[in-house]
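Pasting the structures in now, so scroll down.
Where a number appears in this text, it was derived from the coordinates with a stated rule and is not lab data. Keep in mind it's a predicted model, so treat the numbers as computed, not measured. Cβ atoms are built from the backbone, for glycine too; each structure is taken alone.
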Structure 1
Amino acid sequence: MEPGEGVLTRAMRVLQCFTDDEPALSATRIAELTGLPSSTLHRLLSQLTSFGLLTRTPGHRYTIGAKLWELGELSPLALRLRETALPHMSRLYEATRENVHLAVLDAPTPETATALFVGRLTGQGAIPTLSRMGGRHPLHTTGVGKALLSTRDEAWLQRYFSVPLERETTLSITSEEELRADLARTRARGYATTREEMTLGNVSVAAPLARVEGLPPIAIGIVVHIEVADERRLSGLVMQAAKDLRAALRDA
């Protein structure tokens with residue numbers, strides 16, 4: 001525990017322990033992850049549970065509570081963006097029967113920026129993907145991520161490229177030169193693509209939205225199996241969806 005660390009900071013350290021891989025944690029595991037003293041941790045867990053931010057489950061474990069979800073639904077990403085986007089995402093899904101993703105740029109700094117998935121539509125026949133609503137993925141290996149990167153200026157990109165790009169598959173682009181060339185193509189044609197760069201067998205086509213006041217940069221995209229990836233058709237559908245959604249957000 002850092003000297004002088006406030007209660008809110010300690011509470012955030014606890015809440016940030018929960019991940020896709022570990023959605024339910026014991027007090028012992030939380031102590032391992034946070035390094036908080038036992039007395040401090042148990043007091044925090046009790047308070048967070050009493051406010052509904054955590055829930056105690058059978059087996060003496062904790063999960064994220066309903067109150068935290070309720071508060072999150074008041075974010076403009078839910079109330080304004082996702083609710084406005086759902087009809088446009090639905091039309092894109094009906095036209096393709098494939099995974100439709102809505103993401104924003106989450107960038108406390110360019111060095112730590114990711115694509116935060118705020119909406120997702122899928123069906124029984126759609127190819128499985130790693131994405132989930134509320135999850136995040138790298139910018140350089142996802143279609144929506146590349147679309148978001150294409151909206152950044154040179155100063156921002158210089159900071160972004162100061163951190164090595166990690167490889168998700170053998171086909172991931174991790175070279176700055178290659179990725180810059182890919183982003184140039186994205187800007188020229190109006191949409192981004194990935195080919196097996198996040199998941200083998202998957203192709204993504206995504207388009208950025210023009211800037212919307214009061215919201216972070218936004219991109220909408222679709223993920224299909226490589227064998228049925230008609231880039232020309234999908235790109236037209238995705239770019240139209242981006243244009244229509246931007247108009248709806250502007251008028252909302």
Structure 2
Amino acid sequence: MRISAFFVPFFAIIASVLGFYLRVSERLNVFDPETGLAMRNAETTFWLIVLSVFFIVSMIIFAIVAASRNKALKGFESAFGTDPLAYPIVFVMIGISWIVGTYMHYTVISRYTEISWIDISFLIFSAVSAISVTFFAIEMYQDSRRKAPYALSVTPTVFLCFWLVLIYRQNASNPVLLSYVYMCLALVSNALSFYFTSGFLYGKPQPGKAIVSYYAAIYFCAVTLADDNTLGIKVILCAMIAANLIHSVMLIRNLQRKYR
């Protein structure tokens with residue numbers, strides 16, 4: 001699967017870049033700058049939907065084929081081939097970027113609005129999730145048998161579900177679903193990616209579902225980068241893209257043939 005570990009991520013990156021530029025065009029040309037309403041039957045919207053469906057279906061087909069012919073080894077370190085040095089270092093950098101993004105988001109919202117308890121909850125939860133991602137990688141390197149990684153692995157999933165509820169709450173009265181649907185898809189796919197990653201630690205590996213969720217998260221996060229979010233949120237999304245890309249490459253690379 002080493003060849004697939006190169007070509008599939010490359011295909012995902014190309015699709016993500018195309019999705020990002022289509023979303024940029026959609027934000028500029030489809031949404032009315034005064035009302036925020038979207039034009040009906042816009043060509044850009046149509047092609048972005050086509051690209052999204054094509055990409056997700058392609059990833060599902062690849063995941064089905066890969067899972068039918070290959071299996072993941074038992075245990076997180078065996079399934080992902082966790083490097084005892086590179087893996088913790090990379091995820092420390094991802095965690096730091098996530099924390100920096102959280103702080104940048106705080107500086108923006110504190111400058112223009114009064115900080116509410118919901119904002120405080122989001123900021124704290126985001127920082128805790130970033131720390132969890134970092135220490136999970138370190139704990140796996142030191143001793144995966146300890147209980148700490150189990151709790152650390154599920155924290156980002158819970159945070160992303162919380163974030164999804166906030167997005168729904170903020171847009172409950174927003175009639176333009178198109179304005180925030182890709183953000184919702186990004187959060188859902190990221191929650192699933194962290195969930196399926198923790199499954200390898202709990203002895204319930206599902207490599208096919210993990211692969212689909214990794215690449216769905218990468219794609220929808222890239223598309224959402226074009227949305228009107230703070231720079232801090234975009235940094236957090238980039239950190240998630242990096243985490244999913246690394247996990248996808250490691251998992252695909254270490255899949256083993258079922259029959260030899």
Exercise. Figure out for me which of the structures 1, 2 the number 21.7, 55 belongs to, where Rg and Dmax of the Cα atoms in Å, for residues 32-119 alone was derived from the coordinates.
Key: 2
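Among 1, 2, considering only distance in nm of label points 7 Å out along Cα→Cβ at positions 96 and 168, which has the greatest calculated value?
Numbers: 1: 1.5; 2: 3.7.
Comparing 1, 2 by distance in nm of label points 7 Å out along Cα→Cβ at positions 96 and 168, the maximum is at 2.
With distance in nm of label points 7 Å out along Cα→Cβ at positions 40 and 232 coming out at 6.3, pick the structure among 1, 2 it was computed from. Walk me through the intermediate numbers first.
Values: 1: 6.3; 2: 4.0.
Of the options listed, only 1 reproduces it.
Taking Cα Rg over 2.2 N^0.38 Å, for residues 88-175 alone as the criterion, which structure among 1, 2 has the greatest value? Intermediate values should be presented prior to the final figure.
Details: 1: 1.17; 2: 1.25.
Between 1, 2, the highest calculated value is found for 2.
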Self-check item: Test item: helix-only ellipticity at 222 nm (-39500 (n - 2.57) for each DSSP H run of 4 or more, over all residues; to 500) calculated as -26500, pick one of 1, 2
Solution: 2
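Once relative contact order in percent (Cα under 8 Å, 6 or more apart) is calculated for all of 1, 2, which comes out largest?
Greatest value across 1, 2: structure 2.
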